[in-house]
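There are structures below to look over.
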Structure P
Amino acid sequence: MDINVVKKVSSYYDVASQKITKSNNILTYSNGSNDLSRGFIGVLLAIAKNDSAHNLQINNLKHKAEIMQWLEYCALHVFSAANSKSELNILKELDQTLRTRSYLLGDFLSLADIVMFYSIQSLMPLINSSHRLLHVVRWYDHLQKNDSISR
């Protein structure tokens, strides 16, 4: 699942997905100038590093730390959710975070939002009217309306 998320993120950033490979369960990304990034978080940060089109550059150390925490959360929890109960708990935690925020880091779109959006796509059908995850649904619908994300 992680390589699928990374390839979707690379599409968002207009990075050729052929530069992303997975061998021996390790993701790698080569930008063509002898720079090789490894691992889920390293590859995502490398892809987003030179973004100018979407204005999602990571300039602030606090924001970078928060983004890295969300990327780690995806890698450790979202991708390894073993059953619908743990998947629903992930969505509940996300809903709690989004209760007072428009985006994961507050009031602006970030790499964390893009990655989380693609990471939970398969979990969204779990939400029904009895779960009352209004904030996740609001956030997800908002991102889904962004043409760059939903393509």
Structure Q
Amino acid sequence: MPADSEEHDVTVALPHTWRPLGVRLAVIFFGVMLAVVFLAAWFLFDQEVRDTYTPFQLGTLAVMVLGGAAVGYGVARARIDATEQGLVVVNGFRRHEVAWEQAQTIRLPSGAPWARLRLVDGTVYSVTALQGSDGARATRGVAEVQALIDQHWLDQE
């Protein structure tokens, strides 16, 4: 059941992994910038100002920093893996394993934030590894995944 789309002259060796570029760079850049600003602000305070913070307040700051780090890690770990068995879609802290027989199409509509993987049963998974903001890189990734899906269906016929 290949997609009703243009032919793909794309070959991808398995296993293969696609990851977003822009969002990972943003997480690293802004994470480092926030760390620098927070540390500079802390050490630029006079010692008597730093001494006014209670352990509860410092704990709250630590929890907020750890929460931000967890969100950044979740965003940066997005990926889609193609293996002999099928596709593995990782979005944040969720993982979906999709056998080739289940995959129908993957699309990145114009203006969409990320690709969408449609299964034969109608289920749709967001694929945050292929971000619209990555431009041609994401478009190429979608074409490569679609070519693998099409190839599987052609092999079944």
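None of the figures in this text is laboratory data; all of them are computed from the coordinates on show. Only a predicted model underlies this, so the values are computations on that prediction, with no experimental measurement involved. Cβ atoms are built from the backbone, for glycine too; each structure is taken alone.
A few points about this structure:
- At a computed 10, 42, 36, 11, 1, 0 (P(r) over Cα pairs in 10 Å bins from 0, in percent), which of P, Q: P
- FRET efficiency 1/(1 + (r/R0)^6) of positions 21 and 37 (r between Cβ atoms, R0 = 25 Å, to 0.05) - highest-scoring structure of P, Q: P
- Among P, Q, structure where relative contact order in percent (Cα under 8 Å, 6 or more apart) as derived comes to 30: Q
- Origin of the derived value 3.2 (mean projected area of the Cα convex hull in nm², for residues 77-124 alone; candidates P, Q): P
- Given 4.5 for distance in nm of label points 7 Å out along Cα→Cβ at positions 61 and 109, calculated: source structure among P, Q: Q
- Identity of the structure behind 17.4 (criterion: mean count of other Cβ atoms within 10 Å over residues 69-76, calculated), options P, Q: P
- If volume of the Cα convex hull per residue in Å³, for residues 101-140 alone is computed and equals 55, the structure in P, Q: P
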